[in-house]
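Structures are listed in the sections that come next.
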Structure 1
Amino acid sequence: MVSAAALLGLPAHATATVEAPDVLVKRISGEVMTAVKADPAIQAGDVNRIVALVDSKIMPSVNFSRMTASAVGRYWRQATPEQQKQLQDEFKILLVRTYAGALGEVKDQTVSFRPLRAKPEDTEVVVRSEVRGRGEPIQLDYRLEKTADGWKIYDLNVLGVWLVETYRTQFAQEIGTKGIDGLIATLVQRNKGNTAKAG
């Protein structure tokens, strides 16, 4: 039986309510934790398995072009579309490999969320959480923005440090001395080095 939405060429979820930002992050966290705990290859640090998990569970809810543009900062507008694409591709590999180590450490941790402080009209919010396990709890916060496709993550705070700001400082130094192509080359090199370590 064909639905009315399909007949009209509309996405089936067009009438669904937008998932609240904290609900979205809780769902993704839960799905990722469950997948990691069920997959010995990920626990062993298999980068390919981790990339596949990140691509399927996390990336659909990330505004990655905004994340990359924010990290590159004022230089983003000077980059050609081809350079922007290369920066996004390499930055994604860098982030996935950075988190590969963290995901490989997931054993019996749980994630607890603080109540969301936001007004209905807010278009940007911060969802705060803590990863609890052995040792001290790890602070993990998410910045999200409301888009036409629902809420999207565009920055992460791990242990009090916002990811995009950290990379913006590094990238600005790199572009300042070597230009945008120089930054791309450095990222490619760093990602190859990480591959060697990970493999």
Structure 2
Amino acid sequence: MLGLQFETETSWAEIAKDDLQQILTDHAFLEQKAASNAVSIIINYSEDTELVKEMSNIAIEEMQHFKMVHLLMVKRGMVLGREQKNDYAIRLQKFFNKTRDRTDALVQRLLVAALIEARSCERFKVFSKNMEDEELSKFYNNLMISEASHYTTFLQFARNYQEREIVDKKWNALVAFEAEMMRDRGNVAKIHG
């Protein structure tokens, strides 16, 4: 369903479980960044009413997810901590060549966002299925469903702006790049680590 070419090994879930403070802090900030990305798309493409409506929904939902993660942390006696750079997203954003074409830039941005959501969804699934902590297992299973919805929304919007064949070619190249990148990951307690 997600179209990913590399599956996360369960060993990553073990690493994540051993450092819940780190994984939850990383997750909380990723939710903020996802909301910020949706707001930025609204600002830069405000003339597209349907896009603005959908990005508004995503921004609100991502901030709700942030709040949920933060409340879970507080309940467990944790403090949010400091934001860390997300080298995963930075590398994905550099995959496409910069373009001055607004439509092409939007499509690239939507594809990167779709892939980040897809990988988050996949990681949440691995985490929830390998978690003895019932509360966290249920929490991440519920978030997995939401992330899958965001993935399809971003991908569908990308396909609305250019011919499907062109978008799918870009998508497949990006997914292949991400799969190679993921082969060297899975050894730190980060959602995309």
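Read-outs: derived from the displayed coordinates by stated rules, not from any lab. Just so it is clear, the structure is predicted and the values come from calculations on it, not from any experiment. Cβ atoms are built from the backbone, for glycine too; each structure is taken alone.
Odds and ends about this structure:
- For distance in nm of label points 7 Å out along Cα→Cβ at positions 55 and 119, the highest value in the series 1, 2 is held by structure 1.
- Looking at relative contact order in percent (Cα under 8 Å, 6 or more apart) for structures 1, 2, the greatest value goes to 2.
- For percent of Cα pairs over 22 Å apart computed as 46, the structure of 1, 2 it came from: 2
- Value 2.0, calculated as distance in nm of label points 7 Å out along Cα→Cβ at positions 87 and 127, assigned to which of 1, 2: 2
- Structure responsible for -25500, with helix-only ellipticity at 222 nm (-39500 (n - 2.57) for each DSSP H run of 4 or more, over all residues; to 500) calculated and labels 1, 2 on offer: 2
- Looking across 1, 2, the calculation of distance in nm of label points 7 Å out along Cα→Cβ at positions 103 and 143 that yields 2.3 traces back to 1.
- Look at distance in nm of label points 7 Å out along Cα→Cβ at positions 167 and 183 for each of 1, 2: the largest one is in 2.
- Value -0.53, -0.67, -0.98, -1.08, calculated as log10 I(q)/I(0) by the Debye sum over Cα atoms at q = 0.16, 0.21, 0.32, 0.36 Å⁻¹, for residues 95-134 alone, assigned to which of 1, 2: 2
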